[in-house]
Structure P
């Protein structure tokens with residue numbers, strides 16, 4: 001644990017239009033939370049297997065005593081990573097605000113709840129900037145909007161972690177019905193001779209299921225060709241609606257761009273008819289790209 005600041009300097013209201021982060025030039029963990037400057041009195045961090053990192057800081061001497069934390073995984077080095085993704089599989093992670101004494105706000109698995117930009121990444125040192133919007137987990141009040149975040153912290157390295165490009169996690173981005181789509185949650189993943197390509201992910205609005213039975217090598221695979229190749233899109237909110245599935249009217253392609261012993265990348269584009277559960281709905285256009293570990 002690191003002691004970072006004197007009590008009197010740790011919580012200062014600031015103008016909300018000041019969007020320039022403080023330079024990361026000394027040990028620190030700070031941010032602006034709903035317009036009020038927050039600076040950790042104490043902070044701690046650790047590196048974890050598979051490119052994982054956890055940092056957490058507290059300020060208990062405040063009218064709104066808070067703990068802020070970032071949980072990251074599948075980090076390959078310096079760069080910008082998404083917050084609001086399941087860190088068990090994606091590159092990136094989650095941001096959390098806890099009110100000491102009760103209350104928690106967490107980035108939803110929307111795929112776009114915020115970002116963290118890592119400028120220094122080693123097993124014993126992490127530095128960067130961040131911002132995110134966290135939602136209450138149980139009616140604790142309005143969103144916590146965290147901006148101008150900056151940290152520069154030593155890490156414990158009990159697991160002898162190494163930073164490697166092989167840590168890169170799942171990524172699925174694109175468009176569903178003209179709306180940007182960035183997956184934040186995963187359900188099923190697979191790429192093998194038994195199932196072919198299987199990919200099931202969601203943000204907070206849509207779930208995308210892809211099952212391409214014979215996509216085992218680099219190439220382009222067409223839907224509706226008599227082979228078991230299906231897309232299904234489920235609208236999660238505001239009301240359940242479904243497109244694609246086993247319908248022979250689905251058109252489009254999946255392209256496998258690269259296959260290695262570590263990773264598969266590709267792209268997709270399709271137009272899916274509504275299912276019989278909602279026949280009056282218009283067809284849905286989807287497109288995007290993906291990368292996943294094998």
Structure Q
């Protein structure tokens with residue numbers, strides 16, 4: 001029964017997204033504000049997880065300041081969903097205007113060597129991923145959604161331009177991924193998820209030990225890949241995909257130091273737009289041996 005309700009909910013959400021395709025950005029943003037506020041009061045576990053994450057990462061802020069960021073985060077998540085009416089359905093010229101690109105010269109200058117694009121979990125992640133595919137054929141690793149209706153719809157949207165290679169994280173053949181990157185496909189990679197203790201190392205994220213897959217420095221070492229940030233920012237009018245220059249001195253002295261550097265680069269962008277980071281994920285669910293859960297009260 002729960003699976004049936006989930007599939008029906010996904011279909012209704014998709015209908016709502018498609019219904020806003022001809023709306024102005026202001027109208028979509030206002031509706032997203034209402035939906036975000038509703039989710040804030042209804043989806044209590046995610047609200048608690050968000051507030052826990054913000055308390056861990058921004059202990060200097062008071063409760064009112066953290067709540068303000070959290071509520072804006074919920075509204076931005078709702079808006080990113082409705083904005084898929086453009087991102088997932090708009091014609092290429094419309095998408096190119098809606099998701100502007102800053103720093104494309106860095107992407108162009110990186111041609112000729114393997115490239116890893118670091119795309120952290122901000123609300124504009126999908127908008128940026130689809131926009132990247134209008135510039136270059138890329139490869140990316142994604143997580144299958146438990147809701148098959150939503151998963152199929154997202155996958156179709158992500159495959160619209162330049163036939164990207166999309167590899168499901170579950171059962172992914174990483175040797176094949178590395179070969180593709182070595183042969184010239186940029187890897188659009190999402191590194192800031194807690195995927196459990198297996199294959200992870202603990203490095204700080206805002207001063208908190210975070211289980212992090214050290215895939216970026218490992219691939220960079222194996223195939224001499226360049227690494228650059230590819231961060232998508234939500235704006236009042238749409239989105240901006242920011243490419244930064246490749247990291248100098250990377251890879252460095254150790255896998256641990258390089259992974260910690262990656263987290264610091266993500267922190268820099270989080271500080272720039274804290275209400276656009278996906279705080280609803282349990283970034284710190286895996287703990288070093290002997291330390292208690294940070295979400296024991298948040299997930300109820």
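Derivation of every value follows stated rules applied to the coordinates shown; laboratory data play no part. Everything quoted here is computed from the prediction, not taken from an experiment. Cβ atoms are built from the backbone, for glycine too; each structure is taken alone.
Numbers at a glance
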{"item": "When mean count of other Cβ atoms within 10 Å over residues 36-43 is computed for each of P, Q, the largest belongs to", "result": "P"}
{"item": "With semi-axes √(5λ) of the Cα gyration tensor in Å, for residues 44-211 alone derived as 29, 21, 17, matching label from P, Q", "result": "Q"}
{"item": "Structure from which 0.05 was derived, FRET efficiency 1/(1 + (r/R0)^6) of positions 132 and 276 (r between Cβ atoms, R0 = 25 Å, to 0.05), options P, Q", "result": "P"}
{"item": "Read-out helix-only ellipticity at 222 nm (-39500 (n - 2.57) for each DSSP H run of 4 or more, over all residues; to 500), computed value 0, structure in P, Q", "result": "P"}
{"item": "Answer label among P, Q for the case where relative contact order in percent (Cα under 8 Å, 6 or more apart), calculated from the coordinates, equals 13", "result": "P"}
{"item": "Comparison of P, Q by mean count of other Cβ atoms within 10 Å over residues 148-155 - largest value held by", "result": "P"}
{"item": "Among P, Q, structure where Cα extents along the principal axes in Å, for residues 68-139 alone as derived comes to 36, 24, 19", "result": "P"}
